[in-house]
Structure I
Amino acid sequence: MKYYIISGEASGDLHAANLVSELKKKDKDADIRAWGGELLQKQGVNLVKHYKETAFMGFLEVVKNLRTIKSLFKFCQQDILDFHPDLVILVDYPGFNLRIAEFTHKHKIKTYYYISPKIWAWKKKRAYKIKAYIDKMFVIFPFEFDFYKQYDYQVEYIGNPLLDEIEKQKHDLPDKAEFANAHQLTDKPIIALLAGSRKQEIERILPTMLKISPDFPDYQFVIAGAPGLDEALYKQHIGENKIKIVYNQTYSLLKHSKAAIVASGTATLETALFDVPQIVAYKMSPISFEIARRLVKIQHISLVNIILKKDAVTELIQHEFTVERASEIMHNLVSDTPQRKAILNDYQELKQLLGKKGASERAAEIIYQSLKI
């Protein structure tokens, strides 16, 4: 079978790569063309575009890059037609992928959505488009099944693929001494900085993260470098500071961290699954934020709080994300406090809600069997 996959950021690349790994076990003749990153490339797909060329965050940023985005749409549409896939698989990334779904539907190309876009947070009416254009939707959070039920749309709940990825990597992660030696770290406890996978996120969130470090002289701050981003982007903010950056080692970093500051997104869930108390940071351009504030219809922005339906981890949004506020909260996270214990207890509840491992394999089986019919 011929598969065309479109993912637009690091988390999508991760999940798509795991899906491809499972698909190849079932379909030995799989011919796969994809938009994504290094992880998909390692699976042997023909990589069309790297997500660093397609990741635009926020309303203002999208407007500024409209010409580039329009060009990407035209290229993608023609590339799909030239490839003649048996199936197009879209991975999250709704602004781009839902436009492509409309195109593939028009051309009668079977299209599945792997990992629902977060339309339950805003633009809920996109559910009607999904129902109209998507032949099969796979969801990874239990509440998403009920959300789509409101629109009389049957979806496949497969569980969360992060459980598979963490389980797969856990046994091969280095111990603390090995990790420290590999990255010239000291023996001080670690506070991890996960500033996101997009250039705009790094520029808006990392500077505040770095300014907190002087308040914690007994700890070392370590940045999780996003794959595909130039080291110079981080260095311009670090300056003379001796804070280290580690690339492609986020899970190793989390395994050995005492606490973390995390840009809102999939990383908040990964941090929780490693039992690392965290502060969640979210910051956009002022114009983009004001637009989002009027459109977003959920109480929380972090996946941890959304799934648990409560304030388990502190979210510092826009002007709330200050050095003083983040430092105050972090002091409670690195010490043996009731706040730290409460977060760790909430993480156990979170794991129970996410259910069993095996999401990628279940999705691959459903996809393969449906194409054989």
Structure II
Amino acid sequence: MTQAPVEPDGTCTAAFAPLHDLLADNLGNGTELGASLAVVQDGELVVDLWGGQARPGQPWRADTVVQVWSVTKTMAALTALVLADRGELDLDAPVASYWPEFRRADVLVRHLLAHTSGMAGWTETLDLAGLLDLERSSRMLAEQEPWWAPGTASGYHMISYGHLLDGLVRAATGRPLAEQFRTLVAGPLGADFHLGVPEEALDRCADLVPPPPGGLDVAALPEGNFLVPTLVNPLLDVGGVCNTADWRRVSVAGANGHGNARSIARAQSVVSHGGEVDGVRLLSPATVDRIFEVQADGPDLVLMAPLRWGIGYGLPQPLSAPAVPEGRVCWWTGYGGAIVVNDLDRRVTVAYAMNRMVDHFVSSPRTDAYVRTAFDCVEAAR
């Protein structure tokens, strides 16, 4: 028997009623455990919805935050772009010009931001404690050889992305990436998103529910693939260590940022709105334009799916991400389903964050349905 919809909390304009109804249905039928949806359009938060359960016995509240996996990368990238806009980073400069320990002079700053550096993971064996020691694990990346020729192809920097940018930002500015994010992005925009959850916010964290086993057949992967060494070194226990305070406190800026749809949309709407939102300008139009310079377009060497990368963001690729609209759009998603899509043509940012994960690397039916419905609502109201 079909279960009745569960009314989410929050607000939603009439134009986005179908998005509200989709979340209500998914909360009612068990597709979602706890989730949040947000849409910013022309500077206005037109959708701000949440509901369900954050963890056993605890409802998902207005201020609940959750690990959003690789949506975190968009916050790390935005921070680097703000630093570039301020002249503290040159996107075309060698990483080694800022970070002396970085041994390869042919790796450029934009290569790190676009997953084309060849540093998709750690060559030397790394355990969880080593991963959480940011300076040590970043130094390991700086001292190793790339896995392929830098700049020639993308290979998804699944976890290493945040470590590479943290090492770069520390070297260039003397301050860690997480601190720069708080100072330059989250603070000015009032976004409740965290690279490293502060003590006072730990009790607001929702627990992740891992996807069902068996989504990836490792035995079927081609010999010599880069996906397995990227995934298992170290292997993260999604339902275990990723729900602990020790993990949440540390800024693993490729994977463990915590926020909700509202805070994601708030921070990222500065991109969809041309670099400025609510009178806060973080990026010049010229820096925003650089996001759309294609750095790689083809099969990703790690995810083995066709991807188009700009500087810091994915660009529309209908074969891998069929729900992301064409146009002046940049986006990225997170393991399990979270997503943010910035549409500069329509001045819209759509964000989704949840705790019940599904088998999702680049696309999945649940996430695609939210994105399609949101943009259908935008088009219907035009």
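Here, each number is a calculation from the coordinates, and none is a lab measurement. Predicted, not measured: the structure shown is a model, and the values here were computed from it. Cβ atoms are built from the backbone, for glycine too; each structure is taken alone.
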note = One of I, II was used to calculate helix-only ellipticity at 222 nm (-39500 (n - 2.57) for each DSSP H run of 4 or more, over all residues; to 500), yielding -8500; that structure is II
query = Of structures I, II, which gives 23.4 when mean count of other Cβ atoms within 10 Å over residues 165-172 is computed from the coordinates?
reply = II
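Computing relative contact order in percent (Cα under 8 Å, 6 or more apart) gives 17 for which of I, II? If you can, show how the numbers build up before the last one.
Values: I: 17; II: 23.
Traced to structure I.
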